[in-house]
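What follows is a group of structures, each given as structure tokens.
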Structure 1
Amino acid sequence: MSYENILFEVKDGVALVTFNRPKALNAMNPKTLAELDDALEAVRKDEAVRVLVLTGSGEKAFVAGADITEFQKMGPLDARQFAATASCHQDIAGESAFALAMLARYDDIGPARPWLYRQRFWEAGMLGQTLYLEAEAAGLQGTGIGCYFDDEVHRALGVDTGCFQDIYHFTVGKAVADARVGSEPPYVHLGAARRRI
């Protein structure tokens, strides 16, 4: 595979991947992810590689995150609808200030290192806790979303699921009081029968 968005070289047991989109602050788009996936597969197969270094070109950013220009074809309502749909049709994801999906590397989990599966979820949980605390500090609220359609997210981002998997969703916004939710004393539904017990 020829690379346009990354530079890749291996020398003296060191593999060097340089994200090479400095004008976009090295933001990740589907093409960059595909190239990274190919380079990581080459590293995995090369037994001479002992160290992998990831770096970014330019002076401003290593990787700025996802390239949101990829979503320019979507209008605001489309993006909101996608966020809600990807999170099991939960409006909280589409109506929030922002919603995000956390993806983790999965191709290194196997019989020799099964504990990595659990560790990926711990790490996602720590990120979620940090987002929650930062949201509260900013006068907002945050919550994790445990139900999501990972295949929809993978397709939208062009992710190779042999390497990465969607493992957790999170949303931040301003809470809206739901009049349908209330607090009652225990066993209030028993009425007079409760007093006889």
Structure 2
Amino acid sequence: MILLHACSELMEIPPVAEVVEFTDSGLRTAIRDAIGKPGGEIYDSDLAGLVSLPAYGRNISDLEGMQHCVDLKSLSLNGNQIADITPLSGLAKLETLWLQENEIMDISPLSGLPNLGMLWLHSNQITDVGPLVDNAGLGAGDMIRIQANHLDLSPGSNAMRDIQALIDRGASVQYDPQNEAASAVDGAAL
């Protein structure tokens, strides 16, 4: 917000609304449905107050633009073709996140989302759940589903140490079974 001094009075000039580009047509349609705006430009001000977005099964592969949905608490992106979840990294208000049945390998963007309490990540391509341990907000009473990924569940593996760390913090972690192509070299036994 800019304040100008004019005629011995301070005047408040509201910020200019910014156009938000959603390059993925499936995501753009889901956003339009959620905000009730069937046409025209989508502005950041249109996204203010958007707390829930059901966008499952819409053939979404690109999340560009999601970083502007800063008020989201619940996001359903399951059953798409998403590989890169980087645009979600700043959505600190997210409490519930459905990302199952996608093509996600790297979950590091989730490490800074402190309010996550329910996280569905099963049926992806994940080999490292360390970023979930790095998320200090995940713990007592939280539910995490990471089955059907590519985690090495052998004793002493990095994945098993990370899963146990989450369980020790009080999270409910569902992790078994995994896809058979799980890495046998995830980590050496302790």
Structure 3
Amino acid sequence: MSGDTDLLSGSQREAVVRWKLGHQVFHLMLATMNTRLAETAQALLAGEWTTTRSGLVDLARLYDAATSAMRYAADFPRREYEALVRPSMMPPFASAGFSGVNNTEHARMLAALRRLRVLYQERQAAAPDPVRVAWRRLLDAQRRNRRNHMLVCRQFVDDGTSLLQEYYAAQARPGRRGTTDRRPAAGRESGSP
């Protein structure tokens, strides 16, 4: 290694590599999930139950893989997060309020998932048992993902307050001048909670 990384301890280098690599893998999972969500919605609309079941099973696996990627990304000491990782997601390195919820792929995934949920609810009475089982498997994978995400957040931040929540709290303080759009000006396209 050369340059600035020579100044980092082994533990710090490992934290940076895990954080970056884990998030890059997670981003690939999001892009793949978006493709499978669209394909599964189309299959569900067409009543193609075998393809629908396959898509739901794939989505459950992708959720579990994304959960593993995020656990990998956060598997380093809290002191490295506090001293190195969290400050790297703050000005001047990133916009105020930097957050993964502003990631475009993540927003697409949430919208596609809402659409799939509505489609499934409209058609579940006609769905064969293997599709119903696959749907429950997907919901279980989503619950595991949310539960693990909260554990990772609490591992590094006692009260779980994200940089975005801190930004909004600062913007809401009395006497604060700002725009009517209180979202961070930059960082809407990508980021990390």
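What follows draws every value from the coordinates through simple rules; no lab data is involved. Since we're looking at a predicted model, the values are computed, not measured.
Odds and ends about this structure:
- When relative contact order in percent (Cα under 8 Å, 6 or more apart) is calculated for each of structures 1, 2, 3, structure 3 gives the greatest result.
- Which entry (1, 2, 3) yields the derived value -10500 for helix-only ellipticity at 222 nm (-39500 (n - 2.57) for each DSSP H run of 4 or more, over all residues; to 500): 1
- Highest-scoring label, criterion being Kirkwood radius over Cα pairs in Å, among 1, 2, 3: 1
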